Structure P
Amino acid sequence: MSVAIQGIVPFSIAEELKISVDDLLISINGTEPEDIIDYNFLCADEEIELKIKKAGGKTIIYEIEKDEDEDLGLVFAANVFDGIRTCNNHCIFCFMAQLPPDARASLKIKDDDYRMSFLEGNYITGTNLSEADIQRIIRLRLSPLYFSVHASEHNLRNKLLGNKHAADIIPLLKRLLDEGIKLHLQLVLCPQINDGEHLRRTVEDLADLGEGVLSVALVPVGLTKYQKNKYLRPFTKNEVESVLDFCHSQQDKYLAERGSRLLFAADEFYLLAKRPFPADEEYEGYWQLENGVGMCRSFLDDWQTVKKALPAALEQPQNIVILTGAAALPIFKQVADDLSKVGNLQVKAVAVSNLTFGDTVTVAGLLTGKCLKQAILKEGFADNCRMIVSSGVLKFGEDILLDGVTAEELQQKCGYRLEFIEPGALALLEAII
């Protein structure tokens, strides 16, 4: 399988050899790489035979001597060269099945690829792993991996996955752990389905697998207005309280038994319960930050540090609006209060309702151009306002929102200057001052 080369790192071996963009990588040491894992593994040798097909059609074999682990300098469009391996399940809570009918086709790709789990921390179910895949994971020491477990009871998990043929997850996890593969696990909790005693059993079963299980995240089911399963609903406040009480009791137990809390609840549970977030040290290094576990605490602690750089006053008046999802509004209200103490600076945090996915979706990352436009025009802000939005609403590497509206089109429709900034306290501070 040949792989198109998208870029060349400056001053690299590839540049020295005059390898070009749009040339094709055929093989390294006679092996055709199927992903960036293979590429990195094969490039680790000191002597390499690199087979390249030039854009003009000519094939060239380069004999290369280099330092061990020195990269060749080839850049590819994706980390996997043979396409993303997709999910063979039909989870009852699958977010892809809850997208608007006119959602971009790229949003409907159901990634369940163990390579992306290792490379980017994506969660996999393991239901499409072949014996060859498992052996490759073990042989190449692809660790840690991230698994969606949801329930340890075989029949219940298969019900949640919508896949009656899925193999039991516990033996698979045990096999990987026995081979030294570390695991981060998540449980997407659905009220009155896999919470309560089912949750207790699942956590006990996963803890019994040993210390190779580094973390278990509890995440509430995400529901949009397009979901049609009659058994799914949001958590009530009492149910959220029960989940958190269970989580904290288990944390105390496992901290005493194994020196780690093991179990961590997503920020959304604390926001729904209106409880304070745990302290920084209680997240033990933020194992599953990208899963929404500890993101708020991390941001707030970072903000306490960076806000010390705030000046007493700005030279010129500034009027700033921070647009965010409803879930994060309490966080950004605290930030806005701190910023508004600076002279010549007015800051307001505004929650944007999700018109596209429905009111049950409250995270900023799923806001669309339609949502932002409605909120901006509805509020009637002053003409000189600067609008700040997290760049998480944009497609990675492009200035386009989930509904296909570009950042430029949104600014034209709203008549305001919109600034899309990287998530994080420092980026926010730098954008303002």
Structure Q
Amino acid sequence: MKLLKGVIEEIKPQKDVLNKCNAVKEKINSKIKNRKIKANAVLGGSIAKGTFLKDDYDCDIFVKFDMSYKNKDISNILEKILEDFSKVERIHGSRDYFNFKVNGINFEIIPVLDIKKAEDALNITDCSPLHAEWVNKKINKNIKLADEIRLAKAFFKSANVYGAESYVKGFSGHVIDILVIYYKGFLPLIKNAVKWKEHDVIDFNNHYKGKALKELNKSKISSLIVIDPIQPERNAAAVLSKEKFLLLKQRAEDFLKNPSESFFRKREITVEELKKSSKGKKLLLVNVKPVKGKQDVVGSKLLKAFDYIFNKLVSNDFNVYEKGWKWDKKEDALFWFIVKDETLSENIVRTGPPLKSKDNVEDFKKKHKKAFVKGKRICAEIERKYRKPGELLKVIKKDPYLKEKAKKIEIFIY
């Protein structure tokens, strides 16, 4: 507990952040009032809940439009409200929202309908203020939960399992809120995470009475099912991948065996560290300049590019010991692969059709002069295309598939 108290002091944000966010919110409300629009700007996300981390936050502001605006384009109305702010960027989505910076803080301004219950939502974002209200009610009953949520966020971020974006497939902030509140604290959550089995269900209000797996749509089943207390038909953790689920479980186990503050600090991967960890092996670094576009789309393209390169290495018989990638959403992305330091053989054996398939065997023999029988199949020795990983990377970086996913690719080999 002494360790956790020290971590809480380290991750608590500066007190002036909330004041800066409120100032922007009030400025928006003033513009709304002047235009006589039936709407109200409120803080959202971790800022509204008081669970944001030091030097690691964006400020979400939801502009809640009266239900009389449900048939109007509230994104267009909001754009006019924000015209006095500088460098406002319109982000296209299921409903367009807006982005700008003030005093070094990144603001996202999201138009929503002022619904009172989830079933009145016309867009998934309409429910977001209800999520914040639900968390705040729980925190108001137990003020310590705010710091417990902070601890969990820092832990999940350090474990690289935080984020519901399609290129991350981890735990969203909303899911972490639910889990901490459900288990009544960070430590109970971590102790239970170790015991989780795949497809375990967290049903806060016991909506499904133990039958969630049978009643939920199969497309919503993930490694961990977290029933949204606001929208019970929704698995809040639907995007969670098995990889991130298992990674969190392992990280929780490691922490319980040897608790340390390092489990709450995001480890910054550097080229120098990668060089050290790849000693005696070959380090392949791929610097990728992303294409322009919506963050989630760009991130998904980067992930596909990373997977494509990895699969090409494996399919060409290169032994990959370790792999990973990082992207801070602002600069270039970095992919890394640590492979066995070797030159592969000149030739490989290609297995052909079974001998009983005579026509196919004859076709195989015509294509391959050095054909021979091995067991009950025809085989052939063919020349290997790539003997060193660098040779492969230099060719595939020009592949049309990768060119569509990235603006520029640079290869570095150590």
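Each value in this text was obtained by applying a stated rule to the coordinates, not by laboratory testing. Worth saying up front: this structure is predicted, and the values here are computed from it rather than measured. Cβ atoms are built from the backbone, for glycine too; each structure is taken alone.
Observations, loosely collected:
- Each of P, Q could give FRET efficiency 1/(1 + (r/R0)^6) of positions 24 and 232 (r between Cβ atoms, R0 = 41 Å, to 0.05), but the derived value 0.30 comes from P.
- Parent structure of the calculated result 0.40, given that FRET efficiency 1/(1 + (r/R0)^6) of positions 176 and 256 (r between Cβ atoms, R0 = 25 Å, to 0.05) is the read-out and P, Q the choices: P
- Structure with the greatest value (metric Rg/Rh (Cα atoms, Kirkwood Rh), set P, Q): Q
- Parent structure of the calculated result -11500, given that helix-only ellipticity at 222 nm (-39500 (n - 2.57) for each DSSP H run of 4 or more, over all residues; to 500) is the read-out and P, Q the choices: Q
- Structures P, Q were shown, and distance in nm of label points 7 Å out along Cα→Cβ at positions 32 and 392 at 5.5 was computed from Q.
- Answer label among P, Q for the case where Cα Rg over 2.2 N^0.38 Å, for residues 288-367 alone, calculated from the coordinates, equals 1.24: P
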